[in-house]
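*Asks:* Below you'll find the structures, each written out as structure tokens.
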Structure P
Amino acid sequence: MSIKLGIHGITGRMGTKVVELARKDPTFSTLYGLSKSDSQSSDAISVDSAEDLLKNTNVVIDFSSNEALATLLKKSIYHNTALVIGTTGLSSETQNLIHEASLKTPIVYAANFSLGVAACLQAAELLSQKLKKEFTIRISETHHIHKKDAPSGTALAFASATGIQSPIQSIREGEVIGKHQVFFSNPQEKIELSHEALTRETFAIGALFAAKALVLKPPGLYSLKDLL
């Protein structure tokens, strides 16, 4: 299988890491990139618009911004290019655009592309089903001081998986890449489900894994755990 890959937000922290790993993977025959900045990656073919990115590729990995993603989604309905979306802090309008676009093309949207987090979400859902009547569930997340959204999209995904309505503890300190904890407790015992990302490479690995799996899927909206 040979895949033409597009990176939307190619000069950002995540876009740069995706390019670095994709160059080493022979599955990705050609790399295309779009960035809002004037600089471009020397390892990818530069395009000037979301339209050009979509029409030249089989799948696009998006780590951009809410506004840039909205533009990409509006153009995607005219193409069958698969979309791997990792941008967080999305408006309700952009979330609606994701659902609309998924009627035409396969899309995977995940707040966190760590394969470990995807597995932990499945575990949290199972534990909640078994224990929620007897245990109190609490979620905590810690990220670097530059992260804008709080609680994190991953923490909200854990809240959805466990079905809890209680507040999420959000901590911003240092350069922590991302740590998420789900606590199940009662007066007799305590269970802690914990995941910490040690490098940003883990998210790029997951995004590339999703890109390979998604090009074989029919139109629809998928989570990362759907592709495991």
Structure Q
Amino acid sequence: MSKLTLDRDKVFKNIHIVLVSPQVPENIGLSARILKNTSFSNLILINPNLTNKSFEVAKRARDVLEKAKIYNRLEEIRNGYYFIFATTRRRREFKVIYNFNYILPQLVCLASSKRIAILFGKENFGLSYQELEFADSIFYIPANKSFPSYNLAFSVGIVCYEIFRFLEDTFSRSYLNLAKRKNIQALFDFINATLTRKFSEEVATSISKILAGLLKRTYLTKKECEILKFLFLKLS
């Protein structure tokens, strides 16, 4: 597998976290800390209740807060982004709302080449229907159905961390000497042939399918394929 052409730093640079009317000063400071923890730097504040407490809570991430752009209305940033995502915990009539886990790859793909924004609403209500109209896509963060409302800073933290983790995982895999599809298929064929010599065709096929399903959920390297083939060779 060749190295990915995805520019990791560019993804972080292109994603802007937008807090719409945050009311709790501490949440603003905590959000700044979360951004810095997860390699983000672009914080947008819409009509915020920004106080000295926000900067106190931000601590070593106060630089993120100091350079945050502040606007009075959401309309002022609408034309600055190629794509806008929004978060909600409520079901909305006539709106398709995606699970964040489903939307994550699309979000990262867009951010690899375009400026995007992710909107978070105020603590007590979230984003209003009118504010959601600014979004091109809406997602929710999975939670306990009987208690689905996350704290604002926690919501920002979950989204930023999952994007960060996704990119970390993607880039760590890209540097592995992963086996090619034809090598993996050759391994499966070899395993099946080996098992067929030891068991009935029905049993061998059943075991082969289980092993193939298990191995497909991993990212096999070329070396791992060789070791597995060697082990099954010893069984033949």
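Bear in mind these aren't lab numbers, they're just calculated from the coordinates by the rules spelled out. Please read these numbers as outputs of a predicted model, since none were measured by experiment. Cβ atoms are built from the backbone, for glycine too; each structure is taken alone.
*Asks:* If distance in nm of label points 7 Å out along Cα→Cβ at positions 125 and 157 comes out at 2.6 when worked out from the coordinates, which of P, Q was used?
*Replies:* Attributed to the structure labelled Q.
*Asks:* Upon calculation of distance in nm of label points 7 Å out along Cα→Cβ at positions 53 and 213 from the atomic coordinates, which of the structures P, Q produces 5.3? Write down the numbers at each step before the final one.
*Replies:* Numbers: P: 2.3; Q: 5.3.
Derived from Q, not from the others.
*Asks:* If distance in nm of label points 7 Å out along Cα→Cβ at positions 149 and 189 is calculated from each of P, Q, which structure is the one that comes out at 3.5?
*Replies:* Derived from P, not from the others.
*Asks:* Which of P, Q yields 52 for percent of Cα pairs over 22 Å apart, as computed?
*Replies:* Matching structure: P.
*Asks:* Of the structures labelled P, Q, which one yields -15500 when helix-only ellipticity at 222 nm (-39500 (n - 2.57) for each DSSP H run of 4 or more, over all residues; to 500) is computed from its coordinates?
*Replies:* Answer by label: Q.
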